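What follows are several structures.
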Structure P
Amino acid sequence: MKKIITVVIFTVFVAASYAQNADDICGIFFSRDPFSKEGSQCEIYKAKDGTYEAKVIWVENPKKKPHLGLVFMTELTYNAKENEYQGGKLKYPGKSGTYKTYIRLVNNGNTLKMRGYLGISLFGMTVDWTRESKVREQK
């Protein structure tokens, strides 16, 4: 009986150590555009309404400077049961329409897997973003 209690307590502590705080998504991330392969940084932050948003803060291609400051992702909420961020809306610069999105943090929160899709998630694309510690210098 003592061994069972010890195993249960150990399991609870291990599970708690993997639990994610909703604000863990906040920060600076680098990604490559899946279409142009150009790099950019975005900042994910908590909006006034408690949802999460993302805006462009650095672009590799100087011709894309007009996109700096663009809020391209909105309405993302954290679902603790699923351990993912859901219900987000994406506006892809230069493309019409709004995409749905959900995000999962992996690799101890250092990698973000964002799935953007139309209709159902089967018809979409997953893009990996890598956490970075500071904003790159804009050229």
Structure Q
Amino acid sequence: MKYVIMVSHGELAPGLHSAVKMMTGDRDDVLSTSLKDGMSADEFADNFRTLVKDITAEDEIILLADILSGSPFTNALNVLSEKDLLSNSLVIAGMNMPLAITAVLMKDNFDDKDALAETLLNEGRTGLTRFETEEDEDDDDEI
């Protein structure tokens, strides 16, 4: 099975997981955990270890993290390394909703990890868009 696992500081990963679930349905292959305020890095690592306890070397993981090199990111990688699952993992930092939804919906359509990574990164980048409103120039002329 291919899993999408989201990790973050605070409630970002569980919140994003909840939002993704609204769009894709409740799925056993989507997991999340977070480093909550006051929680130690070791506690987070133990939570992550429990989260991935049933994932085996036959499975694949798409790990989405809030920021590169943050405690959730580094501790998740350490646990995956302990379980010898890093070679089965695609790791992306800087997750957002378009990237996460695409990961969940498209992960099984790709056998090539690099092609999947490029697709996910493109979706994440495309999701970052500046929206500008246009003012009606006639409004300035009215009295």
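Here, each number is a calculation from the coordinates, and none is a lab measurement. Treat the numbers as computed from the prediction; the structure is a model and nothing was measured. Cβ atoms are built from the backbone, for glycine too; each structure is taken alone.
Where does the value -13500 come from, among P, Q, when helix-only ellipticity at 222 nm (-39500 (n - 2.57) for each DSSP H run of 4 or more, over all residues; to 500) is the thing being computed?
Q
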Seminar exercise, completed: For FRET efficiency 1/(1 + (r/R0)^6) of positions 58 and 82 (r between Cβ atoms, R0 = 30 Å, to 0.05), structure among P, Q ranking highest is Q
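When relative contact order in percent (Cα under 8 Å, 6 or more apart) is compared over structures P, Q, which one is greatest? Each step should come with its number before you reach the end.
Details: P: 18; Q: 25.
When relative contact order in percent (Cα under 8 Å, 6 or more apart) is computed for each of P, Q, structure Q gives the biggest number.
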Exercise. Of structures P, Q, which gives 1.13 when Rg/Rh (Cα atoms, Kirkwood Rh) is computed from the coordinates?
Worked result: Q
